[in-house]
Structure P
Amino acid sequence: MQETVTAPAPALLEFLQLEASARAALTVTDLGFVIVNETYRLIPYRQAFFCTVSDNRFVLNTISGLAAVDSHSPFYDWFMQLGTHLAVLMNGNQPQAVERSAVPAQIYDEWQEWLPEVLLLVPLPVRDADASNVLILVREEPFSDDEQHTLQALGQVYGHALSALGSALPLHRRLIQQYAGRRMFTIGAVLAAAALFIPVQQSSLGSAEVTPLNYSTISSPLDGVIAQVLIKPNEHVRKGRVLFRLDDTTIRNRLESANRTMGVAKSEEFLSRQKSFSDLQSRGELATQEARVREKGNTIGYMRELLAKMDVRAPSDGIVLFSDPTEWEGKPVTTGERIMMLADEASAGMTIWLPAADAVTLEAGRRVKLFLHTDPLKPSDGVIIRSSYQPLVSPDGIASYRITAEFAAGTTRPRLGLKGTAKVYGERVSLGYYLFRRPVSALRQHFGW
């Protein structure tokens with residue numbers, strides 16, 4: 001004899017599907033959407049509200065049929081007033097019908113405008129919570145006893161799901177409930193504390209530029225005006241090539257004047273020499289005339305020497321570093337004023353400006369990595385040669401240490417003048433010191449410790 005299998009009732013299937021949907025929710029927002037919208041599949045209603053009650057105050061979380069709650073709407077303000085009285089009426093975990101006459105007159109008058117006649121409070125019990133949750137259902141017809149029993153059971157399902165998500169607990173209570181007394185929390189705290197003692201290498205960042213380590217300063221040999229610049233910036237020149245020329249108009253005029261006066265002095269000296277054989281007075285003037293001729297000769301020699309300095313030549317082979325030639329042509333310069341630099345291309349190094357607030361141990365031999373703006377994915381290694389004793393004002397106007405570094409052996413030298421960011425490595429310190437050095441320093445400056 002075969003046994004007859006009875007199919008489960010449709011209401012039971014809906015209940016089980018709602019339970020599965022509630023347990024599958026990953027966030028309180030998702031669960032709130034299920035509570036206010038999917039419950040209709042089991043119990044019909046006009047509208048549903050999912051709220052949190054804390055200290056007799058309602059917090060409206062989700063409304064059926066709406067994606068978000070507008071906290072600035074007139075309905076929201078009225079509902080918050082209604083929630084204050086509903087919180088007082090809540091008692092136990094049983095569904096509770098609330099009549100319109102149970103609220104004050106000012107809320108009663110607007111009830112008919114916003115909500116239907118029948119309102120049912122369905123508590124959603126959450127264990128170990130400082131706040132409670134409630135589902136509010138409204139419709140025109142009263143809820144039957146069977147519907148209220150079903151909603152009570154469904155409320156326990158929703159409450160259990162909310163407990164799993166920890167929606168009604170404050171953050172510190174949820175953390176305590178989740179981790180307190182567990183071995184994983186203790187192990188995690190110990191590992192986090194131990195990680196603070198892991199040795200790491202201290203480092204800091206600063207602006208950098210590729211500059212020559214060996215160079216000659218080309219300055220003006222005398223006061224004058226630059227007449228012409230004969231080379232271009234970053235041009236490779238040979239020894240003896242004319243770099244720039246000073247205006248020689250004044251020197252040539254003085255030389256020409258000296259040559260003319262030299263002729264007059266020689267003539268006077270010749271006449272005095274001729275008269276000296278017969279005239280004693282002319283013999284005495286001869287020494288004066290000879291001294292004048294020597295003086296004019298020295299003046300002419302000096303003018304010729306200055307004239308030879310009008311063309312400034314390269315003292316050695318190298319690359320000329322200076323700004324735009326048009327900025328120098330026609331500009332007055334003084335003796336010793338630097339016009340350009342003649343750099344040895346093979347001696348390219350780094351000039352790094354490390355802010356004093358981020359300074360690490362700047363000993364010679366410390367490692368450096370240069371990240372050029374033109375190729376930041378291929379850093380170049382280097383080694384510190386020297387650093388300034390005191391902070392200087394960098395080109396960016398920041399108090400910084402000036403560091404000179406050379407490229408490591410085997411590293412391709414970048415072109416002079418390229419800029420980038422340099423990472424300077426210091427000594428090895430603990431991870432805790434590395435992470436909290438700046439905050440502790442800021443606190444000490446602020447509080448004067």
Structure Q
Amino acid sequence: MKNTHLFLLVVISFFFTEIYAQDASLEQTLYFNQYSEVDASYTTDALTIKKLVATPFINLSGYVETTDFVDPIFYRTQSKKQWSNWMTFKQFTDGITPERTTFDGEPLTELTDQIQFKTYTKQVQPLICRLYFPGHSKEDNPKVAAPNTANCACEQPNICFRDCWCPAENCRPDPTPVSNTVTHIIVHHSAGQTNSDDFKAVLRSYWDTHVNTRRWDDIGYNWLVDGNGVIYEGRGKGRLGAHFSCMNENTTGVCVIGNYETVNPTKAALNSLKDIIAWEACDGAIEVDAIGYHIYSQLDLEHLSGHRDGGRSPIACSTTVCPGDSLYKELPALRVEIASLPCMSGVVEDSTMTTSTIELRSDYEVSIQPNPTKGAIALFINTPNSGTVRWSISDILGNRKVAGETTINNGENHFPLDLVDATNGIYILTVEIGNSQIQKKILKVE
């Protein structure tokens with residue numbers, strides 16, 4: 001980075017989603033160049049924060065319009081004429097932020113009246129600082145039910161959908177969502193924003209940071225859960241998210257609001273986390289207590305995993321401790337509890353069913369290649385005996401799509417199967433030889 005005179009442009013953008021008043025916004029551009037001989041730092045002028053709307057907190061984020069910005073940035077705030085210590089403006093590294101480097105600060109109180117930034121290296125890039133006022137939320141019923149859209153026995157939990165947490169309808173959803181078939185469920189924690197119990201306002205602040213600072217299409221997570229056990233819609237069901245270290249395909253992301261590196265999640269949060277995972281898993285015929293190959297991370301991955309599990313992938317764009325040690329240690333028990341729910345009993349009749357591994361049953365081996373598939377697949381059977389093999393492919397509701405039988409010889413046999421005309425989703429292959437039977441999942445994708 002070329003060293004020149006410090007010239008930081010700070011654009012302050014106030015975006016409001018006040019429920020009781022008309023939205024208001026203010027943009028102010030300041031030019032400054034201050035050098036401190038005391039600590040050899042370069043600082044901005046102190047920026048006065050104008051109060052236009054009542055709010056439980058002020059969300060602080062920012063960005064620099066370059067992808068190779070590496071210098072640390074610090075900030076301090078003033079409240080009641082008292083300056084805080086300098087704090088790190090944390091650079092976001094858990095995903096891709098197109099054409100910019102982004103930063104997150106701690107939420108500010110409504111009493112904060114000034115903010116100032118500094119670096120220790122001369123800069124040429126302008127810093128865009130965003131202050132977002134989510135406004136107070138209405139005290140209405142936070143849990144909203146909706147018609148069950150899943151094809152399974154697990155009951156849809158109550159969910160606070162977007163019109164519940166953003167009734168002003170200015171937290172727009174992605175206008176061009178990408179559909180996504182889920183094979184793996186990924187658990188997260190938000191890490192930040194734990195000092196407000198107005199969780200709808202928290203959701204609105206996440207939306208602003210993800211969309212307006214990080215330049216994503218929508219909130220990165222599909223679902224979120226607060227400490228009271230309320231479930232919130234993020235991107236929602238069946239939509240590709242932005243949460244799993246740039247390997248998001250075939251995953252859904254569930255975030256528990258809070259930092260669980262050392263603090264334990266509440267019982268209410270864990271119960272709701274179990275409910276939303278069971279609903280998703282039941283609908284997608286996902287064995288939450290099994291391991292399956294995730295093609296986009298190139299990992300054999302627990303079907304119910306933590307964000308950190310993706311860090312061992314050779315193609316992950318980041319590593320992380322998410323969802324924190326205290327929440328991560330709950331995942332083994334969650335897998336067992338969800339798999340044992342009565343509504344999950346029809347999801348998997350055979351615990352050997354996976355999406356990519358060879359399983360041994362009786363005296364023969366069965367595998368499918370490729371899996372996931374776009375339609376054309378090969379069925380491989382290795383057996384020491386000759387005989388007749390019967391096979392069928394059904395959807396997760398048991399509706400048979402194709403079936404047939406053929407004669408096989410001892411050794412390795414293979415023959416083609418066709419799902420080209422089938423819709424995307426999960427199918428069950430059943431193979432029978434004599435009195436033996438084995439089942440496999442097939443994932444049909446575009």
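A short reminder: the numbers here are calculations on the coordinates, not readings from a lab. Quantities reported herein were computed from a predicted structural model and do not represent experimental measurements. Cβ atoms are built from the backbone, for glycine too; each structure is taken alone.
Look at mean projected area of the Cα convex hull in nm² for each of P, Q: the largest one is in P. Between structures P, Q, the calculation of distance in nm of label points 7 Å out along Cα→Cβ at positions 119 and 199 yields its largest number for P.
-3000 is what came out when helix-only ellipticity at 222 nm (-39500 (n - 2.57) for each DSSP H run of 4 or more, over all residues; to 500) was calculated for one structure; which of P, Q is it? Only one of P, Q returns -3000 for helix-only ellipticity at 222 nm (-39500 (n - 2.57) for each DSSP H run of 4 or more, over all residues; to 500), namely Q.
Can you tell which of P, Q yields 15 when relative contact order in percent (Cα under 8 Å, 6 or more apart) is derived from it? So the calculation was done on P. When distance in nm of label points 7 Å out along Cα→Cβ at positions 71 and 295 is worked out for each of P, Q, structure P gives the greatest result. Between structures P, Q, where is distance in nm of label points 7 Å out along Cα→Cβ at positions 223 and 431 highest? When distance in nm of label points 7 Å out along Cα→Cβ at positions 223 and 431 is computed for each of P, Q, structure P gives the biggest number.
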